[in-house]
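Coordinate-derived values only; no laboratory data. Remember, predicted model here, so these are calculated numbers, not experimental data. Cβ atoms are built from the backbone, for glycine too; each structure is taken alone.
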Structure I
Amino acid sequence: MRAWLRPERPGEPEPVTDPRERRAIVIELVIVFTVTLGLSGARSLLSLVDSLLNPVPLSRQAVALNVPQANADLIDLFKQLLSAAQLFAWGALGLYLLWRGGIRPRRLGLDRDRPGRDLLTGAGLAALIGIPGLALYFLAYRMGANLAVLPSTLDDTWWRPVALCIAAAGNAWAEEILVVGYLISRLRQLGFGENGSLLVSAVLRGSYHLYQGFGGFAGNLVMGLVFGRVWQRTNRLWPLVIAHTLLDVVAFVGYALLRGRISWLP
């Protein structure tokens, strides 16, 4: 237990002591997360407040994750792909900034040295998080603390499963690189301890899911604590990306296929 609370830190960057460099890192963090997931967190908070001000209970309100973006079928497909491309670009931005600062992707665990082990670890993480996470969502929903989350409202088109799988991979790539690899690495350079940087990372992950309700925040906070600690202990980021992708593929594609066929699905 003590080792879990005080993890080793393989590949940890050296703390930055020069005031100008520290200020530059802080400015970089503010810019990156204003452009990406930090601004999403602020919007999610406002969305939750708006939902709470609505006289309709949270559990009788709904929010959709993957929605049509155009009336024309092919234009909708291209816009879905562009949305996913933006997520991949966000993750690439984090990697590029770390690379410019001397932290190579290999130091984050984004090499190709052990694909089989990374895949198995990712599948195990997905099972570890997915089943309790689904139970927590339904508990929060039944208690009236969460909106009904509709993972997809895309029309039944030939490209829907492909677009949803690409969106799932984009979500995983952006979130795990920015919120785990990039953010924790930068916080380490600023002198944050492992527990402190883990908490910041997990709270940020929960914040941009607040639009789903309190259950969405709590579930993703727990996911952030588990995923962040796994990375701190193993220094392997691929299993997190794989696990997150699997979770979203099951949620997005599974819901699209089962909606209307199972009575208890919202």
Structure II
Amino acid sequence: MCRLLGYIGSSIQLDRILCEPEHSLIVQSYQPKEMQEALMNADGFGIGWYHPTQEAEPYRYRNIQPIWSDLNLAPLSRYVESGRILAYVRSATPGQAVNLNNCQPFQSGNLTFIHNGYIQDFRDSLYKPIRDRLSDGSYRAIEGNTDSEHLFALFQDALAGSGTSPLVAALETVLKTVETIAHEMQVRVLANMIICDGNRMVASRHAIAGIPPSLYWLQDDPKFPESVIIASEPLFPGKWHLCPEHSIISVGEDCDVHIHPLTQTDHLSRPA
């Protein structure tokens, strides 16, 4: 389990969203309020951001140390500005190594991706079925061994075949594919994800045979006007909205929030 953060809107210094909030990701790494399946997030962290004025692939900063122990983060975040930011703090699933290959955000081209959740008994359950469905390119691009990176690989293949609203359609395809396999194998999946392509940000709050982790969104807060924040937990007091279970949230450059309900098989939505 992890804690996630996404920001889309006017360009800001990274420290305003990463370090300054009273319940920032730094605090959530050692004192989360709504994390049900772990106690803390001390197995590394990562940040992905897009250049505010130039067309360029996103930048990433990742570390396998706890976020609170990285002495470079505070000065770095004061000198970087962006209007598209993804960040997370990691609680590694047992059996998945703590190394940079497994550290999010994952990135390919203009895409950045973070995931909060897990696939139950991944190596013995959905590992091979997912890999069997990947294109050669996505298969070869996997560098680590996490369920999260395999979900990202599925997403890249789904995006290649998407039409209108491609990020939403691709994310829905991934969730339906995983649900089909998980149903056949009676496997629990928690699948909160945030994905950005530099222009649009989409997020899911979803689970199969379980309860989705918490996920909130906040629009046009006085501290962050003309922006939307998506976060596992509220960063500060404000008009935060709990994302509906089994839904996809989509935010474009206009910062309008669109909620897309997912078709959910009833007996898979909650544990028996």
Match the computed value 0.95 of FRET efficiency 1/(1 + (r/R0)^6) of positions 112 and 216 (r between Cβ atoms, R0 = 35 Å, to 0.05) to one of the structures I, II, and report its label.
II
Upon calculation of helix-only ellipticity at 222 nm (-39500 (n - 2.57) for each DSSP H run of 4 or more, over all residues; to 500) from the atomic coordinates, which of the structures I, II produces -22000?
I
If distance in nm of label points 7 Å out along Cα→Cβ at positions 128 and 160 is computed and equals 2.4, the structure in I, II:
II
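Going by relative contact order in percent (Cα under 8 Å, 6 or more apart), which of structures I, II comes out largest?
Values: I: 35; II: 20.
Largest calculated value belongs to I.
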Here Cα extents along the principal axes in Å was calculated and came to 55, 38, 35; which of the structures I, II was it taken from?
I
Origin of the derived value 3.2 (distance in nm of label points 7 Å out along Cα→Cβ at positions 104 and 168; candidates I, II)
I
Given a value of -0.80 for log10 I(q)/I(0) by the Debye sum over Cα atoms at q = 0.24 Å⁻¹, for residues 192-239 alone, calculated from one of I, II, which structure does it belong to?
I
